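Here, each number is a calculation from the coordinates, and none is a lab measurement. The model shown is predicted, which means the values in this text are computed figures rather than measured ones. Cβ atoms are built from the backbone, for glycine too; each structure is taken alone.
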Structure P
Amino acid sequence: MVKVGLIGIGRMGKVHALNIQARLAGSLRLHAVCDIDKQKLAKYKGSKIATYTDYKDMIDTGGLDAVIVATPHRSHCEIARYALARGLHTLVEKPLAVDIQDGIAAINTAKEAPNALFAIMFNQRTNNIYKKAKQIIDSGQLGAIKRASWIITNWYRSQSYYNQSGWRASWSGEGGGALINQCVHQLDLLQWLLGLPQAITAKCKTVGRTISTENDVLAILEYKDFDTVFIASTHDLPGTNRLEIVGEGGRIIIEGSQLVFDKLSIPEPQVNACTKGGRYGTSTIARKRYNYGILNKIRDTLLGQQRNILANFARAIEKGAPLIAKANEGLASLMLINGIYLSDWLQKKVQLPIDGQLYLEQLKLHKEQT
C-alpha cells in the first residue's frame with residue numbers, strides 16, 4: 001500500500017481522488033488532501049483522510065509515501081521540490097512548469113533525492129493508438145521521416161470555461177493559454193514520437209474570446225531532415241484531430257480512434273528510381289488499420305486515462321516498474337511550448353534549446369501588459 005497525499009482538489013484533483021478511492025489506481029491509498037479552498041476540504045471532514053490548507057504542513061506531518069500535485073501550473077515545481085527534498089515520491093500534473101528554468105530546477109532537486117521517484121501525468125502516452133505509432137516508428141518500418149503534421153482543433157473551450165477560474169488563460173496565473181493547458185499533451189506526444197526539433201517558427205493569436213493569452217497556434221518545427229507543421233486552436237467548431245507522419249517506408253495517419261499505416265513494399269527512393277512516367281502500382285502499398293478498441297474507449301471515456309498513470313506510479317514505487325513518463329521528460333514539451341511563445345513574441349525563428357533567461361524576460365513583459 002502506498003500512502004499518498006493529494007495537493008489540489010480542483011477539476012483534475014477530484015478525478016485523481018475518485019480514481020484512488022475507487023481502487024482504480026493500483027495500491028495508492030488516499031491518506032491526506034490539501035487545498036487552500038476550505039470548502040473543497042469540507043467533504044473529507046469526519047473521514048479518515050486528513051485535511052490541510054498548507055502543503056508544507058501536510059508533508060511535514062509525516063506518514064506519507066508519495067504526493068500528487070494537481071495545483072495551478074505555476075506551483076507545480078515549487079511543491080515538487082519541497083516534497084522531493086523530503087524523500088517523497090512525487091507525481092505532478094502536466095505541464096511540468098511554466099518556464100524551462102523552473103522545470104530544470106525541479107529536475108535537479110530530484111537528482112539529489114535518488115530514492116524518490118519523480119513522474120508526470122502524460123496520460124495520453126497510454127493511448128493504444130499512439131503506443132502503436134511509436135512501435136511502428138521505433139521498429140524502423142516507417143523508415144526515415146520525411147514530414148509530419150498535426151491539426152488539433154477539437155479542444156473546444158467556450159468563454160465560460162475561462163471564466164470559471166481566474167488563473168486560466170492568463171500569463172500571470174497559467175503562464176499561457178491553449179499551448180500550456182491543452183496542447184501540452186500533443187507536444188509531448190510529438191517529441192515522444194519524433195524527438196525535439198532544432199528550430200521553431202510560430203505565430204499565436206486570440207480569436208473570439210476575452211482572454212489575454214492565445215487560443216490559436218501555427219508552428220513550424222524544423223528537424224535536421226524534415227519539418228513538422230503544428231496547428232492548434234480551442235475555438236473551432238467542429239474541430240479536427242489528425243496526425244500524419246510520412247516516412248520513406250510509408251505513412252501513418254491517426255484520426256479519431258483509428259491509426260492507418262500505409263506501408264510501402266519497397267522504400268519510396270527505390271519506387272522513385274524504378275517508376276516510369278510518374279505512375280506507380282497500387283500493389284506497392286499495403287494498408288493496415290489499428291483501432292482504439294470499443295472496450296478501451298468505453299473504459300477510458302468513463303474512467304479517464306489518468307488512472308493508468310496513477311496505477312503505473314504505484315507499481316513503480318512498490319515493484320520498481322518503469323515509469324510511463326518520468327518528470328524530466330516533461331522538459332521536452334515545455335521546451336516546445338516556451339519556444340513557440342518566444343518565436344511569436346520575437347517574431348522570428350528561435351533555435352532549440354532556447355535561452356531560458358530570455359524567455360523569462362519576455363514572459364515578464366507580457367505579464368506586465370495583462
Structure Q
Amino acid sequence: MAVRVQNGRHAWWLATVLAAVALPGVAAAPRGAATPAQAVSAVTPVRTALTRKLLATGSIHAWQEIVIAPEVGGYQVAEVRVEIGDRVKRGQVLARLSSELLQSQVDIARAGVKQAEAGLANTRAALNRGESIASSGALSRADLDALRANAIASEAAVATAQANLASAELRLRFTQVRASDDGIITARSVNVGQVVQAGTEIMRLLRQGRVEWRAEVPEADLREVRAGQKVQITTVNNLPLAGKVRSVAPTIQDSNRTGLIYVDVAGEGVRPGMFARGEILVGNAMALMVPVGAVLMQDGYNYVFVIGADSTVQRRRVSTGTTQGGQVEITAGLQESERIVASGVAFLSDRQRVNVRPST
C-alpha cells in the first residue's frame with residue numbers, strides 16, 4: 001500500500017509509527033514501577049579506646065635569643081673568634097676589642113693607688129708621733145685633731161684610688177666579649193677593625209641551643225591543653241620531632257580567637273623559622289567510632305544514613321571528633337545500637353529504600 005506524505009509533520013509521525021511496528025519487542029515501562037533498592041552494607045558504631053589529639057599549625061622559634069654587645073665603646077674590634085653556627089660555652093671569649101688605651105688607664109690607676117698608700121703611711125706616722133708627745137703637753141689638742149683628720153683623709157684617698165683601679169681593670173676585662181650562656185651563634189654583624197659602641201649588637205646567641213614550637217589553638221579547644229602534654233610535630237620536609245607543652249598563653253588573640261601554646265622541641269635539624277604542624281595528645285578515652293566512609297560531608301555539616309526497620313535510610317546530622325586508623329569519632333547524633341550505611345553514602349538520599357547485604 002502506498003503512503004502519501006503531505007508535509008514534514010506527517011513524515012515525523014509516520015516514522016514514529018513505523019518504528020513502533022518494526023520493534024515489537026520494545027515496550028514502554030509501566031507506570032508506577034518501583035525504583036530498585038540500592039544494595040548497601042551496614043555497620044554498627046563501636047566503642048573504642050581513643051587517643052584524643054588536637055591538630056594545630058605553627059612555626060619554630062628560638063626559645064631565647066640573646067643579643068651580644070660590648071659593655072665599653074669607642075674601641076676597634078681586634079679579633080673575632082666565632083662564626084655563625086658555632087656552639088659556644090658560657091664565659092667563652094667571642095670577640096676582643098683593642099685594649100692598649102684601657103691598659104694604660106689601669107697602669108695609671110695602679111700608680112694612683114701606690115701614691116695614696118704612701119700618703120696614708122706618712123699621715124699615720126705623723127699621727128703616731130703626735131699621740132706620743134701629746135701626753136707631755138708639747139702638742140696642742142687642736143694639732144692632734146688635725147693629724148687624725150689627715151690620716152682619715154689619706155685612708156679615703158687610698159679607697160678612692162683602689163676603686164679607680166678596680167673600675168679601670170673592669171673596663172679592660174670588658175674588651176673581651178664573652179658568651180653569657182651556652183648556645184649557638186645565630187648572627188654576626190661585626191668585623192675586625194670596626195669601631196663599636198657600648199650596647200651595639202655584634203652577635204646573637206641562641207641560648208642553650210633550645211627551640212620551641214609556637215602554635216595557635218582555637219579558643220574552644222584551648223581548655224584541653226595543659227603543660228606537660230606530649231606533642232608530635234612534623235615539619236614541611238617530613239622531619240618528625242618530639243615535643244612537650246611548656247606553657248599555655250593566658251590570653252586569647254582578638255583577631256582570630258585563638259591562644260598560643262609554647263612547646264619545647266627536641267630533635268636534630270630543626271631550625272627557627274621552620275613551619276610545622278603538630279598533634280597535641282590531650283588524653284585517652286572511650287569513643288563511639290564509625291568508618292570514615294560512613295560519614296557524608298555536605299553543606300559544611302556531617303551526616304550518616306541510619307537504616308530503619310522498613311529498609312529505608314534516614315539522613316541524620318552528626319558531630320564528629322578525632323580520626324584514627326580509618327575510623328572517625330561520633331560525638332553527637334548517633335546511638336551505639338543504631339545501624340548505619342558503611343560506605344557509598346554519596347549516592348544515597350533521605351528516605352531511600354536499600355537492600356542490606358549480609359555481612360561476611
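If helix-only ellipticity at 222 nm (-39500 (n - 2.57) for each DSSP H run of 4 or more, over all residues; to 500) comes out at -8500 when worked out from the coordinates, which of P, Q was used? The read-out was computed on structure Q.
Across the set P, Q, mean count of other Cβ atoms within 10 Å over residues 114-121 reaches its highest value in structure P. Comparing relative contact order in percent (Cα under 8 Å, 6 or more apart) across structures P, Q, the highest value is found for Q.
Given a computed value of 344 for volume of the Cα convex hull per residue in Å³, which structure among P, Q does it belong to? Structure Q accounts for this read-out.
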